[in-house]
1. Between structures 1, 2, 3, where is mean count of other Cβ atoms within 10 Å over residues 135-142 highest?
2. Among the shown structures 1, 2, 3, from which was the value 3.8 of mean projected area of the Cα convex hull in nm², for residues 95-142 alone calculated?
3. Among the shown structures 1, 2, 3, from which was the value -0.61, -1.20 of log10 I(q)/I(0) by the Debye sum over Cα atoms at q = 0.12, 0.20 Å⁻¹, for residues 39-182 alone calculated?
4. Matching task: -12000 is the computed value of helix-only ellipticity at 222 nm (-39500 (n - 2.57) for each DSSP H run of 4 or more, over all residues; to 500). Pick the structure from 1, 2, 3.
Structure 1
């Protein structure tokens, strides 16, 4: 039976943006050091993401529950990993109430697992007064995402925000990337059908590894952070090489290209996306409105994951 830690329930709230990966090379997937595991690639963070609220209650034994958009869930491996890690760092038993509020659909290649991990790690680090730095808390999230096979580089991108080219695999503080703010652009994203990143990373990693030379070559083409069209072209070529531009994505891609818009498919989901200057966003919406799916128009997030409301009560 959990009781309140105090009359005012200690609460911390954090946010992580979502993310779209356009090019992916699991160059560091087999590294022995989990903090050095990950991928090289390129993508961008989006203003829509995941808000995580964490509350602490006194209890006889450690425990937690997790809800997503008001529904308590039994299986949330990434969030469970984070919760158990932080509970292992404190001396007295605590019951955690964890709430994820999603602004992005889950399973469509928008980085929901990494965003949940990073926002929860920030919230619990603050709530439980563990004292990790922002980078160290992000490294905990990276380990969760890697261990649960729900991502191979998303957390590092979400930590920094903006448009990024990841040059060396690894967690924040271990990997190496270039980044740029894209305040004058918006992302238009059509989420058609979900895919399981865990299934892809478990069963298709060898096939993706076979495309390493392709992805490395495409990444080498991205010499300038200002070449957004180059990123979209390289992303499309990679998605096409993996066979992701056919099926339900084929129609929206054809429609976009017929109107002169460059686009690609998010890794990994049946999700078509483009980055466009704000003044052209209306034209892109008109092009994609005819197709089934969830249409999202969002700014590029330049800040990265952050605290929204810090806990001011000691445990």
Structure 2
């Protein structure tokens, strides 16, 4: 199986990558009860949010489906939820139904913040501390830097006020490599169709199973400890122009998965795939009548946690 590090090292070649994320927006939650309010609405433990530590999580429906997924950082006394831009309004309207019972305010900030992705080859010396450094946040002036991945490459998000001088973009065509971190955010079209475990969020710090109740918690916990669904996020690659909207099938033509997100660069395609079966049971995967190749995940999956 092809190594993710080989793909990244041969592609990045020690280049720095910075690109503005036009599809990412920000929702601000402020007020005395902001963390208490979000604790009952999100899969992550808001008690662990600090100026130095961000979070990854989701807001779920009562059926356990993800309404929106996001990264969270603390900005002074406020909370910034960074998510797909087309989900900011839906998330705000959903949360407003519950916010009336708390001393909190929700503000659509997508016109007031700009988010950049910054990629770099992983720091081998820091690799032993990769798990503890995940979601680390730093602040330089008005810019907040959130580390969203250390493996198989370092992925950071730079959250900066829109009025500030734009950050210089570099080698934007290589930003697509971030798909190999396998820590995705959903978009509006995918909203309320996916369980958190189907995106491996139980293994990437996106779900706390000790925090207590939140909307959808019963379904998410049941899927973790009693569920029989084998659906999970995997990575795949192929060459050529294939129709990524088609189902992935096995050698007998049985539907065994779908493309979640795909990107193309340097004559190759890389994708995040939601498989309906255990990857070890997949003898052959076909997309648009062509075989595709699975890649290893950059983290181990915890079936129970």
Structure 3
């Protein structure tokens, strides 16, 4: 039996749609679509406390397009997951209701707690899970950053920082901060939030989301339209530290680079500062980039909840873009 499932990842900066089939006979997860749009739902939340009408209209247009994809692929169910922006916005439930009306298939929505977000990001970062290494996962979102340490499906430590690329950039603009002021602010926040966590002795560390994917694209010369090719790339702290001043000094022109999505250009330096501060605090010389993450972990959780995926058994992941 083949069943078809979808995850709508509703973030502060992006709306992501992941579609996949599950083949019971072969214990196989097959990725059939992984779509990305920047909707900036969190843009007005720091100032107004609500998701703005303009951002909602933009998100509805994206959701209508996503519905067509779901219809074409005969998706049975969509699980929509809301992250930091939905935890903060006063009108979060109304926005979810508006987005749900765009979909014709079975639609379920959950506003994730920071702990749930960290868990699902950890689950999704490394697929398929074949090793029993101790792994650290850093997920730099638009409104928050999650750090998780664990083995396979088991989380041993998790932390959520109220510090995301979009949130940090909006704050820096509001206060007129330069690069060094932003770096000192982030280092202080990281030290205050993670005072006791140093060098978790992980055998491998992953970093997720648009910031590291774009940074890896810049370092490797991969155009943003082929972002999935950054999967497995390595970002060293030395390279990142050297890149930061260049990013900051060229921030008005980053959108012209073929490696940078124009709608991500403004917040990229802020996201890079967050990653740099975490690598320094955790004493990590480098990290691997994963194009998987929260939405993939949510997909595994959904399939497990539906009684299809047994987390104690190995399974196959077939991705039309990657050889795994």
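1. Largest value of mean count of other Cβ atoms within 10 Å over residues 135-142: 3.
2. Numbers: 1: 3.8; 2: 6.2; 3: 5.2.
The read-out was computed on structure 1.
3. Values: 1: -0.46, -1.20; 2: -0.54, -1.42; 3: -0.61, -1.20.
Considering all the candidates, the number was obtained from 3.
4. Values: 1: -9500; 2: -3500; 3: -12000.
Clearly, the read-out refers to 3.
We did not get these values from a lab; they are worked out from the coordinates using the rules stated. Since this is a predicted model, take the numbers as computed values, not measurements. Cβ atoms are built from the backbone, for glycine too; each structure is taken alone.
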